[in-house]
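Chemist: Structures follow.
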Structure P
Amino acid sequence: MTKIYVVIDTNVIVSALYSHKTDAATILVLDYLTQGILQPLVNNEILAEYKEVLFRKKFNFSPEIVTEWLHFFESYGISTGRTASSENFFDEKDLVFYEVTLAVEDSFLITGNKKHFPQTPNVVSPAEMIAILTLLDKDK
């Protein structure tokens, strides 16, 4: 299967870490990341947001698990720049995720909050990404 470049919105990681269903789309997305099928795209702002959000006391995530995921994204993520967007965002913190996606041709932004982003084919939910991967696997 061809490697697919993706930007992972923080809410996808939070949802996966909360989930107890091994077949949840968010968990499957993280599984595809660790298998190298999905190639994460990051920059320093995204990594900083991951760290800030995942260590929030309200989530009560294991520091070891959070540290493992942060290390994964720092080690295996491809650091890239941003391509400026003229889109308006409800939450300006979402802009970096979208602009990093725009910087790499044919990449996807995987988010649990599609309504916060422009309605384009490269902004997908975790379930939509799993469907894309399933179709690509069938086309082999």
Structure Q
Amino acid sequence: MQITRRATFSASHYYWNPDWSPEQNARVFGKCANRAGHGHNYTLEVTVCGVVDPVTGFIVDLKWLRDLIEREVIDVYDHRHLNLEVPEFAQTIPTTENIAIAIWNRLAAAIAAGSSARLTSVRVYETPEIFAEYDGELA
């Protein structure tokens, strides 16, 4: 059984590879290479799986999961410039893909330690049309 919790946050970022020239960054990343940054209203979906507890009927306490997401993700990412204010993006380009991986890394161990559930996937929507989903496996 799986259940998904959704949350939202707003953040700004830019794409920039410090090993490239400004011209190459502009060529590859286009407008997203603007060092002033641009923002998105992100939607986050955190999916966990597990066995339904016969007493509570839950896989995981959804209030506990909401509080964990709030503490580990929303409080850290919301209304922040990801490149400048969030430690995991000091050296990593905050693409939608990398944001999904970073959120997985923030949540997976805490979910396993605090519940009988297991993190199944993290899905991050940058726009309604663009999302990245990470399941803990790098190909």
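Chemist: If you work out distance in nm of label points 7 Å out along Cα→Cβ at positions 6 and 126 for P, Q, which one comes out largest? Spell out each step's value before the answer.
Modeler: On the way: P: 1.0; Q: 2.1.
Across P, Q, distance in nm of label points 7 Å out along Cα→Cβ at positions 6 and 126 peaks for Q.
Chemist: Then there is this: For the read-out mean count of other Cβ atoms within 10 Å over residues 22-29, a value of 13.4 was computed from one structure; give its label from P, Q.
Modeler: Values: P: 17.9; Q: 13.4.
Of the structures listed, the value fits Q.
Chemist: Suppose helix-only ellipticity at 222 nm (-39500 (n - 2.57) for each DSSP H run of 4 or more, over all residues; to 500) works out to -14500; of P, Q, which structure was it derived from?
Modeler: Derived from P, not from the others.
Chemist: Out of P, Q, choose the structure whose coordinates give mean count of other Cβ atoms within 10 Å over residues 78-85 equal to 13.4 when calculated.
Modeler: It was calculated from structure P.
Chemist: Moving to a separate point now. Rg/Rh (Cα atoms, Kirkwood Rh) computed as 1.04: which structure among P, Q? Intermediate results must be reported in sequence, preceding the final value.
Modeler: Values: P: 0.94; Q: 1.04.
Corresponding structure: Q.
Chemist: To continue, here is another question. Can you say which of P, Q returns 15.5 when mean count of other Cβ atoms within 10 Å over residues 30-37 is computed?
Modeler: P
Chemist: Between structures P, Q, where is distance in nm of label points 7 Å out along Cα→Cβ at positions 38 and 54 highest? Don't skip to the answer; put the middle values down first.
Modeler: Numbers: P: 1.3; Q: 5.5.
With respect to distance in nm of label points 7 Å out along Cα→Cβ at positions 38 and 54, the highest-scoring structure among P, Q is Q.
Chemist: Ranked on distance in nm of label points 7 Å out along Cα→Cβ at positions 86 and 118, which label among P, Q comes first with the largest value?
Modeler: Result for distance in nm of label points 7 Å out along Cα→Cβ at positions 86 and 118 over P, Q: largest is Q.
Bear in mind these aren't lab numbers, they're just calculated from the coordinates by the rules spelled out. No experiment lies behind these values; they were computed from the predicted model shown. Cβ atoms are built from the backbone, for glycine too; each structure is taken alone.
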